[in-house]
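A.B. asks: These are the structures in question, set out in turn.
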Structure I
Amino acid sequence: MDPRDITEERIVAIGESLVGKTPNELGFQEWKKRVSPKGKGLIGSFIEQGIYGIPANTDEGPDFRTAKIELKVTPIIKKGEKKKALFPLRAKERLQLHTMDFFEDYKFTLFTSPLWKKCEKIYCIFYEYIKGIDEGEFPIRFARLLSFDSEDLQIISADYDRVSSTIKKGECHHLNETDYDYLTPSPTGGKKEKNLTSQPFADIKAPRRRWAYKSSFMTFKEEQWFGASSVGHITRNPEDIKNKGIIALIKSKTDKYIGKSIREIANSLCIAIKPNKKYIQRNGGGIDSEDFSKATATLVFRAMLGLKKGQLSELEAANIHLRTQWVFPNNQSQEPFPLGGVFHYKDIIQTPFEDSEIYEWLHKIYIIANWKLSPEIKKPQLIFAGFKTLRIPEEDIETFCRDTYETTVSHIKQGIIIDDPEKNKTALPLTGFNGVMFVKPHAANGFKMDPLPVPDVKTGQTEFGLRGFWLTSKYVKERSK
């Protein structure tokens, strides 16, 4: 029998037999010697060709013709040390599905499209990527037939329709991953001339793209499939998200709280909150505020959406990250915008930009909830002032942010680290570097020392305070809508 015609039961049985093994235990090295494969994704090619016997192909249909199932092999990776979860792994990257065709895809709905013909049913094999070891030793962790509920399909369908609309407007060159929730037009190789292609409704060439499920969506589904987290919903009616979109739905649910204090909102939602005793800085002075930490404000914002603490929802699936921002009476926010946590000097010089944690943070959609400090001198209140949305365009990520990252890596490799050791001041890119992304310590660990891979050329020091990447407050203000 042709391997492409085996039954679904046989596909699943083979996949399950791989779990707990490594590619090397399954004959990966021998297969490489025999076929001399090139390029990335060798584990996927090995399982597809060497285990299932499917020849390399570019067929429009699914890998298994009779069962109508597409085979995907994808990496997962351990979550950061601070991520406490019952399911300790997350998707390392997008799940690539099918090459986009600007001249054809807009003619279909999702469920009649070539994409759906190929990828309606996906059998996925998950292996764990472990930094620093040979890929042949990556353990295969799980295998399963992917399943999506009606809400997932509504959102995926809406994403497809929005991409089609962009194609029809002649704006393929403006496609941006963060404009979509679950299904995204993933870039395949940058904006170099050789990677550009024509589009049907404009003369401007656009980068080639592939349909893909966001890594955040895959992580969300993995959490669900393996029963590791409580799941909540910002709506019980999938049509709401399809018709309005997630951001518009968030706005419709939170607008009614604008102008109310955090205490009023918490009381109306039956949430018990406790004030912290920290000072909130305003106009250069300290104010004894009865108000609350940013974590508490975020908890209250999630409650406005009907979400409990710790619940996963459409927000996590769409890679939407909630942030809290204090806004003072002069309408100025307090600080620049942190992106994730700190980096370690020895690790960052071994990590390409595309594989870095910061690359993942740059592709998030940020909901910035604004809480305005009321003008009372004693015990001012935090008043909800609505939210803004921040999406970082791909062109900014690939120019300004890449430049900051790669300059940082270059400086560390050369030992150009310290500018003023007495002030713990770094020679790494600061706010004026390109006006978008820069390096700055976090308050909690700016003086926590970390080993340098190369001694600092100016002082000879072999360690320096931890740093992280930030967006400038000016850039965030300009890009937030």
Structure II
Amino acid sequence: MTPASAWYDAGASVTVTATAQPGWLFLGFSGASTSTVSPILLVMDAPATVVAHFAPLPTVHSPDPADGAVSVPVTVALDWEGENVDAFDLYFWKADEGRPDEPTTSGLTASTYAIPANLDYRTTYGWQVVAANAWAVTTGSQWSFATMAQAEEENVYHEDFLTTEPEWIWVHARPAFTEPTSGTRPGALTITATNNEDNFGFWQSPDAAVSAEGTPEIEAGTLYRARYWISSGVADKAQVPAIRLRTQDVFLTQANYVQIESQGTASLSPTTTAAPYDLYFEGGQVIGGSNYLAFELINFQGADAADGDIALELAEVKSMALADLPGAKRLATYDFAGDDPQGWVSSGADEFEWFFEPTTGVVNNRLVLTADNNSTHTFGYFLSPEIAVSEAARLVRATFIVGSDEPDRKRTPGMRLRVNQTDREQFAAVRVDSTGPDGNSPALGIDVVYTAYLVTPANDGLGLVLGFDMMSFEPQDSPNASLTLDSAIVEEFQIPLLP
């Protein structure tokens, strides 16, 4: 307010001006004047005191989805930030219809609004927030976003096991493990454990169960979803044997899998009523060959039922173009610049005394695992810091770029790239071995991109941890080679709408 306090001659006229700073509103004067208009003119016939009063303007900013965003999911909540606000009114409209005269909703006290119905695909929408407090109303900018394209799904495979002779075959994994009991019944394949210490076996689909139309191979640029409908006769979910859902190329070069364990609250373990479990994976990461599905029982936990059973009642595969995935939200990025491990820590497999631990380090902006003169019993890993995910169910994708100093990619040590839930109820992994006629392992001068997908359930504070494992178990693996993790990115998506 000007002028400052001073003495004036009697009868002098003084102009008093109150100027509001940005974000504030001038309300009026008190004292020698009660005007609500500035400036005022005072005639000095006696000492006078004038006080200017101001109030904060309501503000609205930081829209989510961001202004101009594209590929926004059709199920969306609008969020924004505001200060000095008592209530918000929100206007929402299709861009080609124009802003409505009346608000879509009014009197909101929180800076969020969930659109109550799914939006149309590939459509541009506009929205605007009006913020009010006791003194003023602020009309925010008009924002817009465009929704995602609808995924064009393709039915790749379907098996309901209603025939008396299913095409799936039973496989007892390795002689080192005890074989569980396999069985069939109309509408299901079954596996029953024979102990809870070293049981491992699986049902395997025909070789080309996962393939592109007209070819025996999976297709690049495609996201596949293998859905398994699974039940169990074990009454206590905490005692259901571990289940692994896997897809693998016939050369055993690369496997993508999800493992469900009855850890924590065992909330993901199956019950007597079949429920769907999803395995997502990308096409084009395996060079040549066709892919099959596997349904596996792994009973190694003493707390699990020694005679626990699981049943596969339906298996199907659908696909969609990767480009049709809804917009991604970045959760974490690791590039190890300046040889900073960014919170990743290394460990060996201490619980397995027969394994050799690789040497570890951070060199040339990469995490490094190096086999210690052994190719058949080397196991060690790096683990990332915990990564928070949304409380709503989401599809999480971890992208790993991996290299090696081994010149021959048929001798590169085996590896596993993991996305683990911190409650240990499930994890997704990519397992890569230097087998097959072409191989998909990294090599000297050949870095390879791998992706692992995990569907996270609706949760309250769930976290994820990434794993970068050296698993050198094959005689052809180089006994002294290194694997390097060049970078890792974690993103989440709205779960694609593939019925």
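Every number in this text was worked out from the coordinates using simple rules, so none of it is lab data. Note that the coordinates shown come from a computational prediction; the quantities given were computed from them, not determined experimentally. Cβ atoms are built from the backbone, for glycine too; each structure is taken alone.
A.B. asks: Among the shown structures I, II, from which was the value 32.8 of mean projected area of the Cα convex hull in nm² calculated?
C.D. replies: II
A.B. asks: For distance in nm of label points 7 Å out along Cα→Cβ at positions 156 and 420, which structure out of I, II has the highest calculated value? Show your work: numbers first, answer last.
C.D. replies: Numbers: I: 5.5; II: 2.8.
With respect to distance in nm of label points 7 Å out along Cα→Cβ at positions 156 and 420, the highest-scoring structure among I, II is I.
A.B. asks: Say we calculate distance in nm of label points 7 Å out along Cα→Cβ at positions 180 and 356 for every structure; which of I, II gives the highest result? Display every interim value, and only then the final one.
C.D. replies: Values: I: 2.6; II: 3.3.
Top value of distance in nm of label points 7 Å out along Cα→Cβ at positions 180 and 356, among I, II, belongs to structure II.
A.B. asks: Here's a follow-up. Given that Kirkwood radius over Cα pairs in Å, for residues 28-107 alone, derived from a single structure, equals 15.5, which label among I, II identifies that structure?
C.D. replies: This value belongs to structure I.
A.B. asks: Supply the structure label, taken from I, II, corresponding to Cα Rg over 2.2 N^0.38 Å, for residues 188-371 alone with the calculated value 1.28.
C.D. replies: Value 1.28 for Cα Rg over 2.2 N^0.38 Å, for residues 188-371 alone corresponds to I out of I, II.
A.B. asks: If helix-only ellipticity at 222 nm (-39500 (n - 2.57) for each DSSP H run of 4 or more, over all residues; to 500) computes to 0, which of I, II did it come from? Don't skip to the answer; put the middle values down first.
C.D. replies: Working: I: -7500; II: 0.
Going label by label, the one that fits is II.
A.B. asks: Could you figure out which one of I, II the value 2.1 for distance in nm of label points 7 Å out along Cα→Cβ at positions 300 and 364 was computed from?
C.D. replies: On the way: I: 2.1; II: 3.3.
Clearly, the read-out refers to I.
A.B. asks: Out of I, II, which has the highest value for FRET efficiency 1/(1 + (r/R0)^6) of positions 260 and 452 (r between Cβ atoms, R0 = 30 Å, to 0.05)?
C.D. replies: When FRET efficiency 1/(1 + (r/R0)^6) of positions 260 and 452 (r between Cβ atoms, R0 = 30 Å, to 0.05) is computed for each of I, II, structure II gives the biggest number.
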